[in-house]
Structure 1
Amino acid sequence: MTAPGVVSTKENVLIQAGDCSVILLPQFGGKIASILFRGRELLQAPLAPIGPRTPAMPFDQSDASGWDECLPSVAACLVPTEAGIADVPDHGDLWRVSWNVIGRDPQSITLAGSCFSLPLMLERKLALAETATGIHLSINYKLKNTGDSSVPWSWAAHPLFSVAPGDRIVLPDSVHTLRLEGSGGHRLGNNGDEKGWPIAERADGTKSDLSWVEAPDSGIGDKLFAGPLSTGNGWCALERPSAGVRIKVSFDAGATPYIGLWICYGGWPDHHGPKQFCVALEPSTAPVDSLALSGPWSRTLAPGESSVWPMQVDFETI
């Protein structure tokens, strides 16, 4: 089984449970390239062939598809550390490097990838299981400082779920406002603005219901954050009636208290060529994309110290 757009398939890894299969590409950042549920692909297809990446290439020059891990930052930035200034590239280090397969069986796999801008190693275990209503994907993360000095870090999952007009984004009832990280053409306003959820006021004073997926040629590309979330509210969902599936992402709000929400309906990349049509539901440690921006969310790891956190995704038939 081969993920669309993949150049080299010899190292692809497949795990399966019931009528769900997941393809991972250890050599390309440990990317989850495909989640096929009951014959339906649930992830954004590659915008360009999946191939080698360089340490400095921008994310929009890549395939910009599937599911990557953003560490130690989402945005490119220069970050002061005890060992000097760290130059962190766009969407972090890990999508650019080859990961090692530590262990696997037909329903689970454990991989590890090492950053190069900071001495951090992320281990990620995925396990699939069939449930009464669909498929449960559990993901457990372990991050370790492999260096000799303390290092700052932030993490965000980056699953780009494919969508169709009329699909619906669902957030906990406790979420009434979102922080705007960026909006293509300043449609919703400026970085740092507070926007209502689900009804947000656009920069021109009109209203937009952010919970409903619009047409693929809408030209929309918005990034927002919810949180910090309280215990019991660590979840978000994408309802896809046309695909017959509800995707629920759950996480420990004590460990990863924010949800990054990327809604893209033909509004990115900015350059000529294919555009994304997806929604990313991103459990995150911070409510900002840049590690250079500090706040009460900021985190560091001492030499040899580790941090662990879980995440789950349920694919349920509707």
Structure 2
Amino acid sequence: MRIAINGAGLLARPHLPAIVDDIARAEADGMAGYWLAQIGLVDALTALTVAGASTSSIELGTAVVPTWPRHPQALAAQALTAQAATGGRITLGIGLAHQPTVEDRWRLRWERPIRHFVDYLNVLEELLTTGKSSYEGEVWSFVGESARPTDDPPSIMVAALGDQMLRIAGRRTDGTILWCVGPKTLQRQIVPRISGAAADAGRPAPRVVCSLPVWVTDRAGEAFDQVARSLALYGQLPSYRAMLDIEGAEGPADIALIGSEDRVAESLAAISEAGATDFSAVIEGFDDDERERARQVLRDAGA
């Protein structure tokens, strides 16, 4: 299982040099990748492109870019530019986001999300791989052709949890990027469905990127309570709630990797055994010492 860092914790108080430094440190630590969410007013692909100048080998992925507020042609242009600038190290993770975000923040209508996503992927995939599209869909369309800044398109991955999205991800893309999913859910829901869809489509085995908080500490109870408070919303969103129910978890804190070095290492092993190909850690800690302890466990796991 490849070990990566998820930089979501840096987005609460975003500072571009700090994000770039964290990506460079992840590469120096031997991490396989670095994933950044598209939230707030930090543009994830732009930040990853800037980090490309100070790194040379680490995978740079979005986890994930929501589809609703950005036309697929605009995203294709940005992703291809980032891919060219970073020497082919971009993985483009995309996802539907959630109904409350779509309706309450963007003031858009949450209608036919699967149709929306299929149309989006049809336009995006054509533009990334050929530079042209003649697709006219029910929700998204694009007709046109342009020169691309690179002939090496980025890999596409999907935030997929439910059966329909997992089938799309397996048939059409290189895998899925997960959040708030534990080993039982990987084994029972995610891996068999996406792998079956990929096999039916004659595609290679898909990547399954599992992302969770990692907190190495001697104050596990306090850490659990803090994670439970900060991630409470995810336990209420229907898509995540369904995965937590499969896991038998009350909330996201129940599947976070919290505790001693040995306990966190055992949890990482369980996630690998359940079928994850990649693990992306959101590093937590009461202080720098705890965060360094977490990094050491991740370095050991990656080695």
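Quick note: the coordinates plus some simple rules give every number you see, no bench work behind them. These numbers come from a predicted model, not from an experiment. Cβ atoms are built from the backbone, for glycine too; each structure is taken alone.
Tell me which structure, out of 1, 2, gives 3.8 once distance in nm of label points 7 Å out along Cα→Cβ at positions 100 and 148 is calculated.
For distance in nm of label points 7 Å out along Cα→Cβ at positions 100 and 148, the value 3.8 is produced by structure 2.
So if we calculate distance in nm of label points 7 Å out along Cα→Cβ at positions 20 and 276 for every structure here (1, 2), which label has the highest result?
Largest value of distance in nm of label points 7 Å out along Cα→Cβ at positions 20 and 276: 2.
Taking semi-axes √(5λ) of the Cα gyration tensor in Å, for residues 12-187 alone from the coordinates of each of 1, 2, which one would give 27, 22, 17?
Of the structures listed, the value fits 1.
When you work out distance in nm of label points 7 Å out along Cα→Cβ at positions 236 and 260 for each of the structures 1, 2, which one comes out largest?
Going through 1, 2 one by one, distance in nm of label points 7 Å out along Cα→Cβ at positions 236 and 260 peaks for structure 2.
Can you tell which of 1, 2 yields -0.63, -0.73, -0.87, -0.96 when log10 I(q)/I(0) by the Debye sum over Cα atoms at q = 0.15, 0.17, 0.20, 0.22 Å⁻¹, for residues 140-219 alone is derived from it?
2
Which one of 1, 2 has helix-only ellipticity at 222 nm (-39500 (n - 2.57) for each DSSP H run of 4 or more, over all residues; to 500), as calculated from the coordinates, equal to -12500? Display every interim value, and only then the final one.
Numbers: 1: 0; 2: -12500.
Derived from the structure labelled 2.
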